[in-house]
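Given below, in the form of structure tokens, are the structures.
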Structure 1
Amino acid sequence: MQDRAYQRPGIILAHLNYQGAMEDSSSAIVRAAAFAWLRQRLVRPDDTLSRADLEQGFESQGERVRLVGPQGIFKPAQIKYYPLSITTTTNGPYEDSFDAGGQYILYRYRGTDPNFHENRRLRDAMRDKVPLIYFFGTVPGQYLAVAPVYIVGDDPARLRFTVAADDFLNLEYERDDTDDSIRRGYVTRQVRQRIHQRSFRDRVLRAYQERCSVCRLKHARLLDAAHITPDTDEEGEPIVSNGLSLCKIHHAAYDGEYFGIRPDYRIVVRPDIMEESDGPMLKHGLQEIHKAKIVVPGRITNRPDPDRLESRFSSFAESATL
């Protein structure tokens, strides 16, 4: 079945290109509406949605449609057979991951029975090339949406499916470009990077209660999760103890070695910066933080790793000739 593009005022619903023998046109309209709603809500690809938003969902054909449910494999009542979404939570019973090459998402079965009805429906979605939505929980209650995704492999021995991400254009147009696997492998590698970056940011900012550890600014849009050990380094793990919540100015200043942070959490501003004369930003934003102590998370395991700070500070001290 191929459903024609469906429209209502202000929204153009995607052309869904799949052969869903188990799904009727009404179900296809709801699925298309879900993708359209998602596309409207996401200003940037790394935006996240709250659990409340996904449970509230959207209205289609006079009914409220949810995008997630209590279980990871979810089909709303308005869709006849295939699941609409799959979800990975930060505190769930299953650990999903990527394959070694980063080209595929590895998604765990529901339970241990390959023929459990939710697993069977995902397997049928693979056969019929049905587009799904993947919600990855970055922190409790917040989800990064990846859409569309397709089930492209099934491994009953390991109780998991292989999932590939694609782009929205694949929903809207017939594609005659390169092999799907090449395009989807590329898109999925990008998704992996987005997931790691967004998860790191959300975990770090939550640990610091969404405030800059240097100046205490509390506007989340102006905050970054800065790595202590750079993510390009082999030891640059995306864990909270390797992160600092910094406003964008202090992040740039930290990376530019305008100041360093000692293992005792004290800030040291570079001597030449301390001697400069400039406007109020230099005075209040940099010079006045010299010898101040950064704010750290209450949970000890989330606090900056002293060994990482020591290594980073040694490099700063050498370049600043302290």
Structure 2
Amino acid sequence: MKKMIRVKRIMAVLTGAVLFAAAFTGCSKKAEIDPVKVMQAVMDAELKGDVDEYVKLSGEEKEDVLEEYDELLDDFAEGLAQEFEAVGAIIADQNELKDLAKKMLASAKYEVRDAEKDEDDNYTVNIAIYPSDLIGATMQTAVKMILENPEGGADFGTELGNLIIDAFNEGIEKQTYGEEVVYPVRLIHDEDYQYEPDRGDLEAIGSGLYTIPEELVVASGKDYGNTYLNWLKEDWQTASDDEKMNCCLAMMQKMFGFSDEQMAMIDKADPALQEGTQMMMVGIEEMYDGGLNLSVGDFTEYMMSLGMDFTE
């Protein structure tokens, strides 16, 4: 249970670490451009590191563009490193995180479709994104690996780091893609007719690359017959530490199928129990900080569906 909760925070980076810093520079005179080619070049350069067409169209030095791409990977890897560190995972070779960032971005599935020009000579380019289920695939793989691995010893941090890296890599291989979602991206020029994609539009695409399992997004509204399992975000955030511990115990009772009599025999002062519930608290905090507002019972049932069901 402790390992599962620690891994939970890692998943949050998938929804926020895809950053865009793309720009296309046109001619200093008013000139016709092919907006579809421009955005194809931008997307390929930023996500796949395929910069040749971008260099050709923008006139920038290839070395500079590759350096920008490398900086993007560094930023992404640094975000991953912070998340790994927060859950006690140790990555001996930081290049592993950079390689992971590269694989994640390169695995994005998209198609630059068509464009329309407005009366001010700006363009709107339609880009179809096929959202990946990488988050769900990685979550399932991570839980499976955690349940199959014995409790770590002195090298627990390193073992956990390796496990998470493996889960991400396997998730990338196993991910599938959903139905297309079309995003409009504006190509806007300045007084010198230098075009740049609207950053907000690109960030919207970044947020749409990965889907979060629906059961983690929308609260079911189910009555679990237990006050703590019915808690939503606001209930958790306003609760005392003692109440939060009781909430974690309610989750444990459901996962293990303990009776009320068995729960009454639990010693709340037991150091191992306190450590375990603290880890659970961190996991719930991260879930809600990540923007989810499902109930505690919904979250518990989702984790049970991934293998955290010890009722038998």
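Throughout, read-outs are computed from the coordinates displayed, never taken from laboratory work. Model, not experiment: these values are computed from the prediction. Cβ atoms are built from the backbone, for glycine too; each structure is taken alone.
Starting from the value 12: which structure in 1, 2 was relative contact order in percent (Cα under 8 Å, 6 or more apart) calculated from?
That value comes from structure 1.
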Please compute FRET efficiency 1/(1 + (r/R0)^6) of positions 190 and 238 (r between Cβ atoms, R0 = 41 Å, to 0.05) for structures 1, 2 and give me the label with the greatest value.
1
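If helix-only ellipticity at 222 nm (-39500 (n - 2.57) for each DSSP H run of 4 or more, over all residues; to 500) comes out at -9000 when worked out from the coordinates, which of 1, 2 was used?
Structure of origin is 1.
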Among 1, 2, considering only distance in nm of label points 7 Å out along Cα→Cβ at positions 78 and 118, which has the greatest calculated value?
2
